[in-house]
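These notes open a run of structures that come right after.
Every read-out reported here was derived from the displayed coordinates using simple, explicitly stated rules and does not represent laboratory data. Since this is a predicted model, take the numbers as computed values, not measurements.
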Structure 1
Amino acid sequence: MTPVEMLAATAEALRVPSAVDLAAIVIGALTGGLLAAREGFAVSGVLLLAVSGGLGGGLIRDVLLADGPPVAMTNPAYLPTVAVTATVTFYFSGWLSRLTGLLVVLDAITLGFFTVIGAQKAQLAGLPSASVVFIGTVTAVGGAVIRDVLLAQRADIVQPGPYNAVAALLGATALTLLAGPAGLPPLPVATIVIVLVAALRVLSVWRGWEAPVALDLPERARSRLVARPRRRRRRR
């Protein structure tokens with residue numbers, strides 16, 4: 001098999017079904033649109049946040065890869081799908097907001113899908129492992145970053161809270177290792193990564209896990225050394 005044929009076979013194996021791709025976009029757009037509705041935005045605001053939630057990560061990915069026009073602009077189904085989702089969100093935001101538990105699960109699954117889509121596209125571009133991890137993570141959380149910038153607030157992914165970027169980062173790393181050194185086929189790898197990312201996200205929300213924050217290790221070590229003599233004195 002020639003290198004061109006191998007690349008074509010790999011691309012075919014990594015191709016995400018259109019229905020799954022659109023479902024991920026719908027959930028991302030739904031999350032952004034609901035947030036805009038809660039903030040009392042006009043219809044243009046709901047549509048803008050729906051676009052950022054559903055297509056923002058993919059737009060950033062395609063700009064970084066510089067592989068022609070972004071897929072969000074060339075695929076005829078993407079923008080109409082987001083527009084329909086934004087319309088539904090605009091008129092049924094109250095009813096949709098009651099489905100909090102379901103939306104958390106769907107959002108977690110979407111995070112996994114976007115991670116896989118971004119990382120696998122970076123693999124097809126022949127990028128090194130570190131770049132594959134970066135592109136996979138950016139694709140997963142890029143829409144949320146754009147959304148928070150539009151809301152003029154500190155990006156949610158940089159604050160302590162449930163795993164979001166952390167889950168995507170671990171998932172993209174797992175994909176790189178499983179598809180690289182482990183040599184597993186693309187489809188099983190994608191399934192494993194989606195389940196991993198979704199499980200980390202959901203468990204972090206339900207169990208209250210928070211992403212780690214910066215530590216001052218010298219100060220912590222100094223505090224422990226100071227505390228030990230005090231404990232010994234009390235025991236005496």
Structure 2
Amino acid sequence: MKESATSRTGAPTLHPHHDRMEQSGRSVCWNCEKTIEDVDVCPSCVRVQPFGEERNYFRILDVPEKLALDPRLLIAAYHEKSRLFHPDHHVGDTDKEQGIALANASLVNLAFRTLRDPFLRARYYISRKRGEDGRPKKTSLPPEVLMEVMDLREEVQSLNAQGQRSEAEAHVRRILDPLEQEIYHAFDRVDTLEGEKASPDPEIDRLAERLEKRAYIQNLLAELKETPR
């Protein structure tokens with residue numbers, strides 16, 4: 001089985017031109033060579049198909065491309081795709097089809113791990129909206145926000161040095177919890193703007209800053225928890 005190093009979604013997959021030809025959103029089945037849509041299973045020969053290069057994580061799981069994603073819908077979609085591509089269901093198939101199923105299953109798992117975490121999902125969503133091909137780039141924080149985070153670090157380190165670790169953790173949570181609520185509210189605003197076909201770019205930029213600020217504070221909290229008492 002020949003594989004490329006990585007696909008656009010960042011995981012190993014079969015090289016597309018070995019398995020099907022992409023043409024204007026349509027494909028050619030690797031087995032029966034009939035023209036098909038970008039589907040999981042060829043309707044003619046009922047063979048699993050490799051994911052097309054244009055399939056992002058949302059499309060891999062067939063869930064809406066939005067930030068406020070219903071976790072029940074996501075889990076149900078994941079179980080459905082997992083059953084379809086699970087190696088146990090392809091034991092008697094050709095080596096080629098087993099390879100396709102295995103590569104697809106790997107991408108399904110990667111998509112689910114990313115989308116089930118709301119903050120990872122948001123970073124992935126933003127990276128796609130910014131044309132970063134699903135590979136999130138670091139967002140620069142405004143100087144005043146960066147200074148706020150640095151001040152918080154000093155306050156936390158001071159409390160911890162005084163043996164007040166619980167107070168230090170509580171101080172961080174008082175900053176982190178409202179910030180996460182702001183992020184959740186921003187999900188709804190971006191989704192609403194997308195639904196209204198209005199430009200969500202300013203909201204996306206603010207959301208990216210909040211996510212980066214959260215990452216800094218999360219790292220601070222993790223460092224605090226790893227410090228020996």
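Among candidates 1, 2, the computation of P(r) over Cα pairs in 5 Å bins from 0, in percent that gave 1, 7, 12, 17, 17, 14, 10, 6, 5, 4, 3, 2, 1, 1, 0, 0 used structure 1. Here the criterion is Cα Rg over 2.2 N^0.38 Å, for residues 114-153 alone, and among 1, 2 the highest value is seen for 2. Here helix-only ellipticity at 222 nm (-39500 (n - 2.57) for each DSSP H run of 4 or more, over all residues; to 500) was derived from just one of the structures 1, 2, and that gives -19500; the source is 2.
Taking relative contact order in percent (Cα under 8 Å, 6 or more apart) as the measure, the highest value among 1, 2 is held by 1.
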